[in-house]
Structure formats: C-alpha cells, structure tokens
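In what follows, structures are represented as structure tokens.
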Structure P
Amino acid sequence: MANLSCIFVQNFIILLHNISFRLRFLGIILFFVSLNLSAATHFAYSDNVKNAYAQICNLSFEKARNYLQNEEQQNPNNLLPLLCYNYIDFYTAVLSETTENLEKLNANAEKRLAILDKNASQNDPYYLYARGEIELQVALARLKLAQYNKGFWQMRRAYINLHDNAEKFPEFMPTYKSLGVMNALIETVPDSYQWGLKILGFSGNYAAGIKQLENFIAWSKQNKEVFLAEAIWARTYFYIYLDNDYALAQQMIRNEIPLHQSILADFLAADIAYRTGNADEALAILSHVSPQNEVQFPYLKLFLGSLYLYKQDLSQAKIYLQDYANSFEGKNYIKDAWQKIAWIYCLQNNETAYFGAMKNCKNIGAALVDTDKQAQRNAESEVFPNAILLKTQLLFDGGYLAEAKRTLQTFTLTNAAQEQIWEYYYRMGRIYDNMQDYNAAIKYYKQLTAMNNYETSYYFAPKACLQMGLIYEKQKNEAAALAAFKECLRYTHHVYKNSIDQQAKAGISRLMSN
C-alpha cells in the first residue's frame, strides 16, 4: 500500500514513536503505487504488475519478483515495475530494521530515480509522482532507523516532487491524496519534532487534509480506481491513531476490505479488532498466520504474544514474546517484549524471574518508541508490580472489561503507594469509558487529574484529559472538549507525550474547524 509511505514523516514518526507502532506503522505504509489502467504506456498497470502487487502485500517477495521479471520481458517499456521493486526493498528494510537493508534500499532507489529521469516523459503525471513515492519510501526507512536528519531532508525532496506535480497536473488525483495525508499529519506533529517541520518548510491543517482524503475516496469509488483500497487504509489509520474513532475504523474495514487476501491487510484488521476491545476477534483473524509470515513480518510475533497475554494464556504468550525478543535483529519493541515476559512472571508470582527479564529489558534494545521508553523506565525503577493492577491493565487491553472491573474491585487503596492510587483511578475511568458509562468515567478521570500536577512523570493524568476531551466531543460539548485537549498538552514530562499530544492536537484541529 504505497502511499502510506506517502504518509510523510509524521505518519511514520507517529507509528514509530508511539503507539506502539505495533507495527501499526505498517498499517500505514500499505498505500501502494497509485496507478490505473488509463495511465500512459510507460506506467502500465498490467496483470503481471497487479499480481506482483498482491504478492508484495502478502510479503511474498520472491513470487512478486517472478511476476515483475515476466513483465520486464513482455513489456520492457513499462516503468511501473521500478516502483514495485522499490516497495520490496522498502518493506524489507523497515520490517528488518537492519542498516544493511536500508543501504540496499537507498542504493537501488538512486538507480531507479536515474532510470525515471532518463526514460519517463516529464509530461506524464506519473513521473514526478513516482519520484516522490520512491523518495518517500527511503525517507521513511531512514526515519525508522533513527536517521532523522537525512530522513527529513529526503522527505522534503519527496514533498517538492509531489507539490510540483500538483501544480503541473492539477487534475491528477493521486497527488492530492498524498498531499492530503501530509497536510493532515503535519499539524499534529509532536513538539519534539517541530525542528523537522522547519527543515521541510511547510505547515498543514488536519481537518483540511482529512477532507481532501475523503473527497478522494468518494472520487475513487465513482471512478472505480484500483487504488481505492489504499485511500481507505489511510482514512482508517486516521480513525484509529488520531481520531480515536475505532468504531468507524472497524466499520470501514469490514465494509470495504476483504479479509485473508494479504497478511498486511489482515494485520490492520486484527489491530482494529484489538483496539475496539476484542482480542479474541484479533486472534481469530490472524489464525492463518504461517511461519513464513512471521519471518517476513517479525512484529506479528510480538502482537500475537501480546494478544495471548491479554487473554491470560500465559504459556502461549511466552512462546511468541520470547521468540520476538530473542530473534528480532532490529531495535524497536524488544524492551516491550522483555517487559511483557516479566509481566508473565509477575502474574505467576515469580519475583526472581521477573527481575531477570526486566534486567534484559533494561539492557537490550533501544528506547525510541514510547512503549519502549515506558518499559525502560519501569525496568530502571526496580519495583515489583502490583499483580491486581497489572492483571486489570492486561484484561482491559484485551477488551475483557467485566473481568477487568471485577479484578480491580479487589484492589485496596488503604496503604497503597501514591502512583498505585493514581493508576487505580485511571484504570477504573478507562473501564467505565469503554463501557460507555461516561458520567462514571469522567468522575474517576477528574479525581485523578485533581491529584496530579503538570510535571508528573506518569501518563495517567494526561491520558485522562485526552479521554475526557474525546467523551465531551462525542457529547457535542465542544467548549469542554477543547479545554480538555488543551489541558492535555500542559503535561510536560510523561513518556507518552509524543503520542498523546498528537491525538490532542488532532482533536483541537477538528473542533476549531467546525
């Protein structure tokens, strides 16, 4: 799905530096080459290319190469295989997170850009569009491996190509899709990455970008364009990660995207099911995952291990989590995996094994994404978790709300540590929130925020402000929602600041555009 690569630097940083990017960032990069059957012969979307695209989305790269080689023999003037090959290198680099594969992507991309410059007609709207796509892919891969300066500059080159294409060919819709996604993401960039925006030299508007994307989806449906699915993935991404509207995300996926046609599509569908509070459905969607899928897409091991942990199937969870922690050659989510292994030992009341796993959490992997930063912080604290609060958290994350509530009700506030009291109010608020008992949720959220100042290092209070903003927004109380989102931004030192602030900024933009 190519143009999720088009999602631009922030898209990636969000997926990367949040949320776990749980490979949620994959959800985003699935935008594939926006090419249709009416394109010029130099960019022909032939049967070979279609089949190659399908295999790429399923991470079956050798099969994809076979189709592309057939296309090169049958139609040597078709330039579209260049983009397909670049996507193979791109996925390989971002999924493996190795410098070797990044260097291979960069070197091959330079050769492909040179071929485009030499052979493509500059009067073809796909020329600058294809250049922009390739530049974006390399930029995103650089950002994934924390090469921020080079990544931002390459992102700028990609933007210039796409912007120039929009001016030169104002009726060429794929360009607006890409620029719409960028426009939506730019405004929500966390403060810690604002220096990147200065390098890029532009600003965006979330609501305007979303409108462009939705208009593009409507146009694509009317014209039956082959890249409609890519736009749907993009809109789904925003529903999940910035709008916090999981119900609409799930509705869009169920109505528009069939299951079991690609592992990447199934992953995003499973991620939505998980985020809408149904770990069991997520596990069912991924029940057909093969060992080869896990080799090509290592994050699946971590995701499946987490789902089994939420379900309290500790033995199955441990198998997947240890496999990821011991075999992944990249940097991200290794600390998260070791922390979850430690949590298994905590639930089994094995304190010695818990601290052994947390020692690995402390010493192995990188603390780049928010989840790993939190795991590192927990490892350095050297505190054995409260099993009731931990089990409540895991049950809640899996969508087992009734059981989570029953578990939390057994926790005693008397003589509890201050941070445990904060967590109690936060967890109770989240449970009622997801049960749609909003009055009870707000009551607990307000009790929590009253106990904290803006310099707290715990994420409970700022996240509570974000959730209150979302509740008020649902209730059409725009003044209260805006106040809650702005209050969220005032918390300065918690480890989830990037991801929480980004969601708050998106909320402010939505409200201000009304």
Structure Q
Amino acid sequence: MKANPLFFIIGIPMLLLISACGERAANDKQVFRYNEYSGIASLDPAFAKNQSIIWAVHQLYSTLVETDNDLRIVPSLAYRWDVSDDRLVYTFHLRNDVYFHDNEAFPGGKGRKMTAHDIEYSLKRIINPATASSGAWIFNNRIPATDGFKALDDSTFRLTLSRPFTPILGLLSMQYCSVVAKEAVEKYGPDFRSHPCGTGPFSFKSWEEGQVLIMLKNERYFEKDSAGNRLPYLDAIKTSFYDSKATEFLLFRQGQLDFINDIEASFKDEVLTKKGILRKDWEGKIRLTKHAYLNTEYLGIMVDSSNEVVQHSPLKLKAIRQAINYGFDRRKMMMYLRNSIGTPAESGFIPSGLPSFDSAIVKGYRYDPARARRLLAEAGFPDGAGLPAVKLLTIAIYSDLASFIARQLEEVGLKIQVEVVQKSLLLEQTAKSQALFFRGSWMADYPEAENYLSVFYGKNPAPPNYTRYKNPTFDKLYEQAILTENDSLRYRLYQQMDQLVIQDAPVVPLWYDEVIHLEQLWLKGFPANGLNLLELRRARIER
C-alpha cells in the first residue's frame, strides 16, 4: 500500500505532535481522535448538509428532540411536549438547566441560560432567506407565514403546522434545528461558521482549517448518566484533516486515531474477508463494528415523458427499466466488490434499517437474466437487437460497480456506456433534470420512511425527485400517509407506495448500506446507529 508522499514531507512533524498528544492523553486526559478526510466547510448548524459538518455540529449543539441509538425520538432540550387534537400545534416544555458555552459574545464571557426565545430565534434563522441555510427546505409549506415558531415564555415553545405532518419530530431532530445563541451570531456575522456557540456536550476551542479542530468537554452540560455522573466522559475531541484515506488508515494502524469510518476500497481486502469479517491477522488487534445504515445506493432513471432527453431514450419503456433491474447479480456484486458491506437491495427503495421495511411484503428484483431477456423481447428488442446504447453517469469511486453492472447487462442484450464525471457535474445535471441514467444515494435526513418516499412524490422538484417520477396513485397514498398517526397503518401505506415505485422502476436499488467502523480496543461506549451520527457523550478511552 502506498502512502501519500506529501505525508512524509509535511506530515511527520504533525504526526509526532499527534503522537505526543496521544501519549499525554493516555497518561492524563481522555482525548478522542478522528480524521475528517473530506474536510469541514462550516461549524454553523444552518449549513449542516453533509456528514462531516453534522458530526462536528452534533458535538457542539443540541436540538429540541433527538434520536436515540434505536432511532426513536427522545427528549433533549425539551423534556416533554404536548400535541393538540388537530395535530397542528406542538407545545414543548424546556429544561431549565441548559447553558450556552462561555463565549466573548456574552457579558463577562460567561454563557447564559438557554430559553424558548433561543429556540424561536434559531428556527426562524433557518428559514430566513438572508441566512441562505441549506436546511430551509425542511419547513417548506409546513409552517404558516406568521407565528409558526413562538416562545410563549422562557420555558415553553410552540410550533404550529399548516397541516398535520407526522414526521415533524424527526425534522426537529436534524442538526439544522440546533439551537444557537443570537449574541454570537450577531457578534461574528459570517465568521460564526468558525466561532460556534451552542449548548452541546463539547465546546469549541480552536480550529486551524485543514489542520486540526479541538473541542473541549462542556463542564456545564445538562445530561447525566444513570449513576448521576455528568456527561460527557471525554475531556476533548481532536479532529485532523488528512485528505488521504491511505494516510488515515496508516495513522489508525499506528494507534494515532481511535477509529475510522468506512474502509477505502484500495485496502478493504487487507482488512476484510469477502464475507465482511476481519481477517485472522487483525483479530484481537482492532474491533470491527457493523450496523444497518439508513442509506440506499441506487441507479436513477429519468421518467418524465415531457423531457426531450427521455423521449428519445429506450429507458422511457418500463419493460426496459425492469430488464435492467433483473439483469445483474446484486449478491455477487456485494460479495466481490463490497466485501459484503451492506445488503443487496432486493426489496424496495426504503432501506432495511427502518421499522417499515419488510421484504416479505415489498417484492423487489433478484438476478434473473432469462426474465430480463423476455422483457427486452416484449419491448421489441429481442436479445437487444436494435436497442441503442445508454450512458450511465457515475463518479470515480463507483466506477468499478458501474462497470460490473454494465458487463452483466451486456450479457442479456443491454448496452451500457459508463461515463465517469466529477461529483459537482453529476449533482448539477441531476438537479437540472439533464441526467437520464445516473448513480445516486439517498441518506436519511431523519429516521422515517417518508423521507425516502418524498423522492418520488410528484409535486416535489429535483431535488429530491431527481427521476421526475409522477404517479397519481402514489401521490394520493403519500398525502394520506403523512396524515396518518398510527404507525402500523402508516407503515402499510409506505409499503404500498414502495411497491408501486419498484413496479414502475424509475430507480434500480443496488444495496442497503451499513455503517462500518474500525475501532481501537481501548475505545468504549461508542455505539453505531442507523444515521451514522458520531455519538461521543458516553465514549471513554480505557487503555
């Protein structure tokens, strides 16, 4: 395995520094160390649009409610809430022992008590066009123009909906809805991104962008464990920013990082067997943990018949889209290209980590080349005769998967040309409905199947409806589901909708993802969860 040559030029001093800090941490302080190879663009929760930002924001801030490790909505800043009979008004009763971190924005630099007025300010800030938050969409058409967010007094907050929306608590658990201090936002302006001030378990210490981010234990954090000990247990979090996964893996092997998230394809065979377990020479040295991850990897197909790109493509025919779904072996792909990380997507679009998932009810596609050939013949292209080639857009890290699918589809008569493009271009083309056939992934914003089915709601633009799918029956079920409070009834509606999507085949589900962590044996109290949140409140370093 080759390491990044720049590491040896400029990385050794930093490595020695990290090593020294690691030795001190072992003898003195508990410091959790991880690397963020993709970088962190902002520490402002209004822009918590990707995992790297979400992980950091989750340490610094708190939300009204949150998800536990089983993806249930539980209290956080609000210790309880009431819902009106018409399910339009949610009244949250707040804890009275929550304080903002110390910050120069406050008189004397001492953090003040959080109140309901801070909740009102923070949520209004998300939807304020001047903020330009990437999370503004979460309240689109769901909150009345006036008084949607209202502090009734210091300890009571009211949220009013325009119409009932069952997953609203899930939305409020998102990092976008973190509570910020108005004084800090106004003091730092655009620089609030690098001067965060929240109520979370860790407070901001320093950030040398591209080098290191330090967060310290919040000594006044409100949560305690079952024995009455104040959380968190860690003294600090240290985040490095090496942009090479190979360097990250090397640091982990040397004991300089406490865990790494996911395994780079170039060295997965060194660590994992094809069945997805640790190789013998790693047993007893590190710990591998896997957990269902609310992420569906898929191929998307534009199906808007009014789009000229679709009109001139054979993919406008449902039989062709179904033939693609039957024409490649997901199980073989997962074993040989993914080392069995994840589950072949042989049910619907909703991933296996959600309670509404039921593969016995939602029937998807399994490898059936004979059936794929029959569908091609029914569409007027026996053995693919006369069928033009179709271009599949993907990014570089998925090119091997796309090539595998293309080779197998060619065997049944489907000609697929894989084109590797930059991620920014792919995002632009899918958002503008210019990509006919593309690789995509949908990671849950909150733990509810509605989040996945919104991708196909006909009244939604792109994003999230990148395929421009529109089915009146689906839309009617969707509108019924978001009003349905009873879980079992709502799940049945979700399953009906999921089956409709699979039958119409605007997508080709590939696999339901897994969180995969490599952890040092000294790391304790570090559970995985379906949203792959970096949960450190109960983490400990026990060397």
Structure R
Amino acid sequence: MNKQLKLIFIGLFSLSLYSSTFAQGYKNPVIPGFYPDPSICRVGEDYYLVTSSFEYFPAVPLFHSKDLINWKQIGHCLTRASQVNLENCGVSGGIYAPTIRYHNGTFYMITTNVSDKGNFFVYTKDPTGEWSDPIWIEQPGIDPSLYFENGKCYLTSNPDNTIYLCEIDIKTGKQLSESKAIWTGTGGRYPEAPHIYKKEDWYYLLISEGGTEYGHQVTIARSKKIEGPYISNPANPILTHTKVETQMSPIQGTGHVDFVQAHNGSWWVVFLAFRPQSGLHHLLGRETFLAPVRWDKNAWPVINGNGTVSLDMNVETLPQKPIDTSSCISDFEENNIGPEWNYLRNPHFENYSLVQKKGTLCLKPTIVSLDSIGSPTFIGRRQQHINFTAKTTVSLNNSKAGDEAGLTVFMSNQAHYDIFIKEATGKNKKSIVLRYRLGSLEHIETEISIPENQVYLQIKGSADYYTFYYSTDDKTYRPIGKMDTRYLSSETNGGFTGVYIGLFTTSKKKTSNASADFHWFEYSPEKDRF
C-alpha cells in the first residue's frame, strides 16, 4: 500500500471511529410538554431523569435514555396512595421539584409534597419496579437534593429564601447536623433548586433565581469546603434568556438545572424552559431542555458557550438512538394504560376499568366535576406540541339527564374547554356540546343534537386556537367551534402546570348507572412553526 493510500485509509478509519463516538445536533426540548424541574443521574451508560408532577397521579415521571437526547418514559416513582397523598390538594400543589441520585447500588428520589408533610425521599434497587414508602426528613424548604461523599449524605433545600445544608442518615432520614445557611444567591428572588457537585477539589453549588417565569436564571458558587463559605461566580448568571439578545427567542424562562457527566467524559445540563405562543403566552408548561457544558481546568462551567440555548442545537452529542414519537395511539387492549396517562389527584380506581377483549376504557361518572378540587373521573395525557390533533370515540350508555362524557383541554379546574356527549330531550337522543370554564364564567358555546349514541371527537391545536370537531362515522368531521388558547395559558391562570388532553365523564346525580366507553385515543403532533 503506497503512502497516499495509507493516509486515506487512516483518515477514513479515524472518521468512522469519530462518527461512532459522536453524533451531531439535536432539537430542544428533548422532553416536550409539561415535564418541569428535571433532575438526572447516570449509571454506567444509562441515564435516568425525573420531573415534577404537582397534583397529578402517579407522581414524578421517570425517564430512561442511552444518549441524553432520546428519552422514554419507563414509569413513575410514586405510584401508590401510601407514597403520595394528593387528596384535595390545590392547583399546582402536591409534588414539587424532585432530585434523583444513585449511590452504592441504590436509586434515591427526594422531593416535596407541599400539600402534605413536606420533604421526603424514596429508594429502590430497580427504578422500573416499585419504590419504597416515604422517609420524611426534618429540614424544610422545597427543591431538596442529596449529595453523597465519604459515607455521608448531605441534604440541601431552600427554607427562608436561603440555601441550607445538613447531614442526614440515609436509612432513617434523621438529621445528623444542624441546618446551616450556605448561600443566598446573587440577589435574585426565589433562590432555589440547589445541587452540589465536586470537581477538582472544589464544591460547586448550583441554584436558580428570579422565579420560574420570564426572569428565570441559573447561578453558581464554589467553595473548598462543603459547608462554605461559597464564592459567587463573577460571570453569573451562567444560563439565562433575560438579556437583549434573547428577548425574542422562542425559548424563555430557562432555569432549574442539573449537571451530569456522560460516560464519554463530556458534561451536560438538563433544565426547564417554556415556549411562548400566541404572543407572550405559554400553555405546554415548563419543558425539559438539554445543553452541553464546558469545564476549563480549575475554572467555572460554561453552558453552551455563551449561557444561551436554541431549539436547533448544532453540537457534538453521544451516538444517538432515536425513538419513534410521531404518534401515540391507545387502543386500550393491554393490561395497563401507558405511563403517559395521569389522573387528577388520588383516583378512585373503581371508576376505571379496561375491557381488553373489546379494547375499551370504561369510565363511571360521579358528581365530582372538572371544576372541583377533588378527583373527577378523568384520565389525561400532556399536550406536548403547539400544533397537534387529538381524537377519540366515545359512547355514553344507560345515561340520564345530567350525565356527560367526552374530551377536555384542561389547564386547571378553573380553566378548561370541554367537548362532550350528553343526554338530550327526546327518546334515544344525544347532544354534542362545546363548553368552556374560565374562572367564574361557564358557558355552553354550542349544542348540536345527534341521533347516534357513539360519536367521534377531535381537537386540533395551534398557536392561537383550539378547534373542536365531531363525527358520527369517523370520515366526515364537522367543526363545532374554536377557543382562544390564551385563556388557558400560565400567564392568564398562574400556576406551574401545563395543558392536558383528557377523557372524562361526570354526572349531576349522586348515583348514576351510566358508563362512558372510550374505544381508542390518538394523539398526533404536527410540525410546529418554531
């Protein structure tokens, strides 16, 4: 082999080796929709991530990935009433920001139930299996995090707008040292989401400030001792979209971060942000984003080169293993519904049943409505895309006046749009109804009589409107009305959650013999304009 051919061969071999080690580029958010406050840990070449869930059950969604970009939900950490009490918790109450860590063969997830007794953790050897019952801890505040070193476990949280540190017994939760204030941040409101990391003999304390809105930002401090004193990075904030150059970015509210070192030595950060639509409104909730981190020797971390991020990230990544998320069809023919589905607060399971042979999800109505702070007969999945189509078919059987069943676009008990079937005047008659609830206002926008008991319902979402359709044959869909997206936004309603697309049934009567049969559900994303 001559010298020139040898060089070409070496070059091609090096390129193939390089391409097997790295890939190029990805799109943010890596987990779209209402999956806020991400926390991450690595075990070998496997990555695990958890997010907040607030009033929804099961609680604390759990994801797995091999490449940090393509994530599959593998379950939840809190799946039993003994683990999470959400009875009558308010809107955006319940489970706040969790942290996941792995130590000596055990996974730990620590979080706060603001509607119960505060901070607690659960643990497991197998994250896809059952997690333990809660072990409650004494130090107050929210956003608790764990750090393990030399046989000790340290806890951070943020009571009194200050980051506090203490040592705890990881077996019992008992506090072993006095809580000590270690940092108040750089002066931004709501210093929160503290995580401690150690690198090159420095302890780094990473937090968020500014509130989880348009002013969100990430700051960092470091110390030679875990208890401090911590010195602020002169270049803070290290991640923010509050400056002039990002004021028109389609990504806003960047914050609440967690670092992870990949198995190839590279560093990354997961964080929350939101995507405004219809002006400055956002409806999908705070989503999970990803960015690379550069650590120069004995220096501060730099996120994505300049502390900002984009939807299209043209950076080197781990070798990617894509997952097909183009469509979500539930035919209700399995033993269990998928992990993407949630209930409102602790559900009454006797009102839900799967009839596998028929491929039917059967819901029983109660007098608990979508307007209440209770647990209505509701099961929903997150809206994850600005542009989408959701469809289902439903029949309402043995119904009387006051019984109803259908689809809801649900932000909270005070903000939802409903399209449903109900009993109408006349023998064997039904009506299709489009209704809205906005604060103290409830209004029936449209009501149309139909002869059939089974109806197909469809919702199309866009930046500015939800458009509602019905069909009696699944071929011709007729529009019944459209609603402005802005009235379901976080800017209009407050709170920390995002929109769900839900199946529901309810009744005006304390006892109802009706049943709502849903035969399938399909959620299909469409191409977002940004």
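Every number here is computed from the coordinates shown, using simple stated rules; none is lab data. This structure is a prediction, so every number in the text was calculated from the model and none was measured.
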Report summary line: The value 3, 17, 26, 26, 19, 8, 2, 0 for P(r) over Cα pairs in 10 Å bins from 0, in percent, derived from one of P, Q, R, belongs to structure Q
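I have -23000 for helix-only ellipticity at 222 nm (-39500 (n - 2.57) for each DSSP H run of 4 or more, over all residues; to 500), calculated from one of the structures P, Q, R. Which structure is it? Each step should come with its number before you reach the end.
Numbers: P: -23000; Q: -8000; R: -1500.
Clearly, the read-out refers to P.
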